[in-house]
Structure I
Amino acid sequence: MENRRFHFLSVILQIASFFKSWFFPLLLIFVFNFNNDALLWTIARYVALFFIIWSIVEAILTWRTTTYRFEEEQVVLKHGIFSKTRQTIDYDRIQNIQRKTSALHKILGLTTLTLETGATGDDASIELDAIRPEEATEIEQKLHAKQKQMTFGPPLPNVQWDMRLNRESTPPLELDTKEQRKLHFEPTERDTVRATFASLSFFALIPILATLFFKAIDLFKLEDQASRWVDLFSGNWLLITAASIALLLISLVFGLIITYFRFGRFMIESDDERVYIQRGIFSEQSFTMKKKNVQGIQIEQTFLKRLLKLSQIKLISVGKIGDLEQEANSLYPFLPVKKSASLLADILPQFAIQPTLEKLPKSSLWMKLIRLPIFAIIVFIIIHFWGKSYWWGALALFLTYAGRLLEYIFTRYQIDGEHIVLKTGAWTTETFITKRNLIIEIEVKRSAFQKMFGLCTVVMTNRSKPIHVHTIQDVPTDFAETFIHWYANRQVETLES
């Protein structure tokens, strides 16, 4: 239970993080204006040099003053150069375990392990920023064994928190291994191609090339040569067509490469208690989540994904998943629809329901049509003062009402036993599935216009990080009353249990 420090190479990681954050200002100061003797740039160079030196000193002091240790019931992290901070998390509070290995981490042979709880605030997680992958694996295994021991008690042996590997003094443990996991999904080449089109990643190359083109013209004074290129292409449809096809092919290859780097080696595995998700080539990321912490399932489909018959399943969990990345809590963002249903049935069968969903009544469509088109009105006001064409306002009005019509068509709802399914959205649809005992708060509200049409709005809140709120507008009051009575039976279930 001795205090341990991160690997000394964490100093390099922190210094690299500084240069990454200040790359463009430093480039401007020391490259483009290095020979500029103006007072402003001279002061800027000295200030930048001071911060560079301080970042190196700070990185060394941070490594020296940061320690962590695993005790019998909790993990303790101490850090701070001038002001000391002590973080403590009990093992039974750890909800998710995330591992992230950036390209630099991989080069240095290190990884980052984050222990997440379901709480919020500064003490909600502990991040072990620079440890060996072998140590991270052992910590994960021992945490799983320790949590299992705390849940079920004996006969599991006591877990010894000696982080030196292969110690004979450590008793054998029933640790989780990859052999105990079931592989549910690994993307094929066809999945990667579909993901490239669905993510539109191939379009990312066009602004990059345009930016480089104009920067090169300004930097190397190529205005005359650029004019000759424009004259060469203007009116020559053969050259324009050939260049367009070449640009399209290059963009597609670029999109495939970007998609492969982001979602390559994507694996979804599970055992009896947890879900394991791993992805990434150069920058790897993986996280572990307890199945019992899943509060609901959210199935998302953008307009393009609907055309390609793809979907994205997001897990609404008690603990924070990932580091603010859109795909961090997703069971692969580009799953075929049929595969989504079977995958959900294998991993989380308690949410794998497919009831017949109810449509909105026609009165709901009238309610949506009579609402003020706020966005279109704002566009018309801007156009009026700027004197631009009113076609833009007409387009905004058309998109507003087209979206409302799609919202009426796609919105669905149903209560099936202890489950509730709500489908909302227009251009992008979201289908949310949860259980009655996982809902922490409900709200039913109605405006004066909704009251005239016999409609209302239902709001449902689930415990998550952050709190997950799902709203469905313009449902019949009959459904709202059924929903209230259905949720009230949650209290009966709680008392009986």
Structure II
Amino acid sequence: MKDAAPGPHVSRAGITASVMLATTIYALDSTIANVALPHMQGSLNATRDQVSWTVTSFVAAMAIMTLPIGFLAQRFGRRRVFLSCICGFTISSMACGAAGSLPEMVVYRVLQGACGAAMVPLSQAILLDTYPPERHASAMSIWGVGVMVGPVLGPIIGGWLTDSYSWRWVFYINLPLGALAFLGITVFLGESPKKPARFDWFGFVAFAIAVGALQLFLDRGERNGWFESEETVVEASIAAAAFYVFIVHLATSENSLVSLKVFKDLNFTLCTTLMLVVGMVFLGSMVLLPLFLQQLRGMTVLDTGILLAPRGVGMMVTMIIAGRMSGRIDARILMSLGMSMAMISMWETSGFDMNVDDWSVTWTGLLQGGGLGFVFASSSALAFITLPGQLRLQATGLYSLFRNFGGSIGIAISVGMLEHFAVVNRGELGERLTAYSTWFHDPGASMPWLPSGVAGIAMLDLELARQGLMIAFLNNFQLMAVIGFIGLPLIALLRTPTSIRRA
């Protein structure tokens, strides 16, 4: 579907700038709150796993609402849907900043994620239609820069606002940005043709129930003892049944939200699967690292944001490089290089300790961001290269859905495993500590740490918990690295423009 022909005040540059600003708002909000999680945890009286719900609820809502984007854009027009989403996203951001409890915050984050779901796929589809096919790789690199502004500036801005004012300002900042994006879309973007269509309520409800039940299962599984809890068993059963009903409905209904034709395209199927894996690793680690730096290394929120920014810088640089190298080098080579860089960085991160220096955090983040930049840019170009134009909007929505869904799963798994590993490691460390341990008889040991009296035992128990949590973070980083390497074999099966022409 093509946008309406540009009027006298509409230009390709204006459209690009407007949709990039909207994309930047989404990307900024996806990362800006991560560095403030420890402060939100205290203010909202939440545990470490509970405060992660403010992230998983946001990502899960985006995944659910990504599905009907194609229908909404066809039925009401891209411009109207885009403007409505920007307005709703901005209002819900203000509500998040005013939230007084964890349940309120989760509800507002769900609304924020639901409204923001359309921003990325709509902006991606609009740019693909605005630029000719031979410039799609360049267009996706430009679009990717807008996406990457969030990882670069988000942690720094979030850290500065939290340290200088309050964590609530990481949400209030969306008001001026949202107003500018609304104005830009209003002025530059023409309306697309509307097409009457029926909404697939059955499919949408089945998918929403499936994702919601799965998210509850992952978020609360560790706290409830997984399948030892009746609640967890019910959530898993509902998720499995709803996913089954949804898939059967897609295969048999003539009016489903998603056309299975898009999955007949090998490149699209492989790239969306790869995005599922990358989303799990990238977003999972993005939640873990701020917690590690603030809770164990004792860094301020601003310093944490500054150390996380190089990841976004590396991603932005390599996405630009990938766009310029488009057509000159096999995109599969860039993707393989990128995945290897990102996973090597993750494995190096699993060797951190509480005294890790700033340079180690910086270069591993730069390496991981650089690798992911190659993956995102090349994957975005190859995923849609053989898809018919009429399926492109639906495909971009599904592409974002898989990335968001992977991120939601990755965050839930990483936080749940963090709690699990922390308890297990604490127990194992305690079992190895006896009255005959050489550490207790070290003349250089500080007396307050020796287990003599209630205070000494309490301090010793606190240190064991800290060390157990430290090892738990490292266990998680290793797990993320292993998951990431699963995506490498998928890249070899992709088809490039050259191989398509030869066929």
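Readers should treat all values here as calculations from the given coordinates under stated rules, not as data from a laboratory. Note that the structure is a prediction, hence the values are computed from the model and not measured. Cβ atoms are built from the backbone, for glycine too; each structure is taken alone.
Here are the numbers for this structure:
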quantity: Origin of the derived value 21.8 (mean count of other Cβ atoms within 10 Å over residues 86-93; candidates I, II); calculated: II
quantity: Of the structures I, II, the one that 82, 47, 33 was derived from, the read-out being Cα extents along the principal axes in Å, for residues 62-269 alone; calculated: I
quantity: At a computed 10 (relative contact order in percent (Cα under 8 Å, 6 or more apart)), which of I, II; calculated: I
quantity: Per mean count of other Cβ atoms within 10 Å over residues 206-213, the highest-valued of structures I, II; calculated: II
quantity: Structure (I, II) behind the derived value 6.7 of distance in nm of label points 7 Å out along Cα→Cβ at positions 78 and 478; calculated: I
quantity: With distance in nm of label points 7 Å out along Cα→Cβ at positions 54 and 366 derived as 6.7, matching label from I, II; calculated: I
quantity: Which entry (I, II) yields the derived value 237 for volume of the Cα convex hull per residue in Å³; calculated: I
quantity: Computed -14000 for helix-only ellipticity at 222 nm (-39500 (n - 2.57) for each DSSP H run of 4 or more, over all residues; to 500) - originating structure among I, II; calculated: I
quantity: Structure (I, II) behind the derived value 1.00 of FRET efficiency 1/(1 + (r/R0)^6) of positions 22 and 142 (r between Cβ atoms, R0 = 41 Å, to 0.05); calculated: II
